[in-house]
Structure I
Amino acid sequence: MDLRQIKYFLAVAEERNITKAAKKLHLSQPPLSRALIDLENEFNCKLLIRGKRNITLTPEGLALKRRGEQLITLTDMTKTEILNMEQGLSGTLYIGHVDSDGPTLIAEWISSFKKIYPNVTYNLWCGTVDDLTDRLKSGLIDLAITMSPSSSDMIEGIKVFSEDWVTIIPSKHPLAKSKKPNVNVKELVNEDLIISSRKIRENEIREWFKPTNIEPHFIVKTAHSSNAAKLVAKNIGIALFPASVAKNISGDTDVIIKKVTPTMKVDYLLSWNKEKELKALATKFIDHVKSL
């Protein structure tokens, strides 16, 4: 069996007529018929049922059609990948990112990658870490900027950035008026707290409070950190988020930003699904980020 025979078979399967298939392939009927007979002999089964007007596929023929289409697609993808390696990468890279420092990171990477591979285009999608993980697992995106900790063993990544946790405090709150530049976790034990809705993130923050033997009170859990400052400005509570969230808060928002002590860090990861084979474009992009 070779790719030529598979292409001949798929043409017949699509047209359901040898004459039409031969015309489509720019062949005479005898070599086409011979190729079909050779395939049936190789598989030792009937692939086609030849009717007076149309051809129908046997169950074995339907199976070969499905697999044959996959073989041709994979062959075309392989050719494209090899040609891109020789002629310069092209195609579309699908990247997801979190909404805190994700947009800044992806903008920097695309800017420098574009100088090397100007024919590449990008499709960006912003979401929560859990959303991004689901999209990576299902193959809807190639790469994602996520944050530690990961919520799936299927996801692999490299650390690309690290930042401190901060408190976002209503400006009239005593902790905001204090001259201390930082807020200790112990000072938050009796406060209403606004945090990420990720369960894994909630558990992480709970660990901070274990030395106090007091359970923290989470009044709001939000999937999008952009909501945090608005909630804080309405005196709903004190928000706990990575520092880049604070960078995106406009200057006229009635809140104060202070770091958390003991110092807590959150890592940003360029992530991918380790159980799926990465396409050449995604691999090149990862290598480029590693080199920065």
Structure II
Amino acid sequence: MISAEAQAVKDILRAAKEGGPAATTIEEQRLGLEAVASSWPLADGVTISNKPIASFNAIEIQPQSVASNKTLLWLHGGAYSAGSIMTHQSMVSRIAAASKLRAVLPEYRLAPEDPFPAAIEDALSIYQELLQERGGASNIIVGGDSAGGGLTLALMLKLKENGIELPSKLVLLSPWTDLTASGSSVVDRSDADPWLSSDLLNPAAAVYLNGAKPDDVLASPLFGDHSGLPETLTIVGDDEILLSDSTRLHDSLLAAGVSSEIHVAEGMWHVYATFPGFRESDEAIERVAAFIR
């Protein structure tokens, strides 16, 4: 049974979903996400500084106690059309504090203004600059949530393609890895999911793809060659329509000989760790921190 605090958040999300979309334009969606996230606190003791990287806006989050030379590069979610430093600094600060390592949270170009493959090009530029700054790939961990999780995986395929050294580990929270929406959970979890709607997946993908094929492996990295990828942790909710994007990825990673760990959280929804203030969210953050450490 999930905690009362988590259930309260879940009830709010479900009520909003059943009430229909509050935002009808991309700009309204962006502003709505920013408004919600603006109330989420930073972790205690962290210091945040502006740190542009590869010409993109970014912040570096440094916890009060740093126990490693490694840096976490976090690629934010938001369906490739929303999300920012503001929407994700709370969660990433919690991961940094629990892990006792620095984190870099950049922004990248968003659709529809800059559709596929702009986000991948930006992630590649950001990673390459961080690679030079932080003394090599062994000192870098890459993570992402939702679309940022898919972007993290697409970045790995791009690095392999270009012969660039891959990071030491990957962290994926509810990654959106299949823009064809072919996973069984898109249907099986459509009623259980309190937040995401199955009928909005294809329109959201279309905004990003801008005519590109949804089964392109850089758009849907689930279908790529996963051999040689770093050790990976995936955390996903059991009540989300993107569950199959994670479970099929985990199976593919294992089949490719990659060390892969997955945690399917009972009763939880899409990127539930983003929401602070309940036990399950804190446990997810600590699970990430333990994997990183």
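Read-outs: derived from the displayed coordinates by stated rules, not from any lab. The model shown is predicted, which means the values in this text are computed figures rather than measured ones. Cβ atoms are built from the backbone, for glycine too; each structure is taken alone.
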### Task
Can you spot which of I, II the value 0.00 was calculated from, given it is FRET efficiency 1/(1 + (r/R0)^6) of positions 61 and 253 (r between Cβ atoms, R0 = 35 Å, to 0.05)?
I
### Message
Out of I, II, which has the highest value for mean count of other Cβ atoms within 10 Å over residues 53-60?
### Response
II
### Task
Can you spot which of I, II the value 1, 6, 13, 18, 21, 19, 13, 7, 2, 0 was calculated from, given it is P(r) over Cα pairs in 5 Å bins from 0, in percent?
II
### Query
For structures I, II, which has the highest computed value of FRET efficiency 1/(1 + (r/R0)^6) of positions 37 and 117 (r between Cβ atoms, R0 = 25 Å, to 0.05)?
II
### Query
Here FRET efficiency 1/(1 + (r/R0)^6) of positions 141 and 189 (r between Cβ atoms, R0 = 25 Å, to 0.05) has been calculated and equals 0.30, so which of I, II was it run on?
II
### Query
Thinking of I, II, which structure, once FRET efficiency 1/(1 + (r/R0)^6) of positions 109 and 237 (r between Cβ atoms, R0 = 35 Å, to 0.05) is computed, gives back 0.80?
II
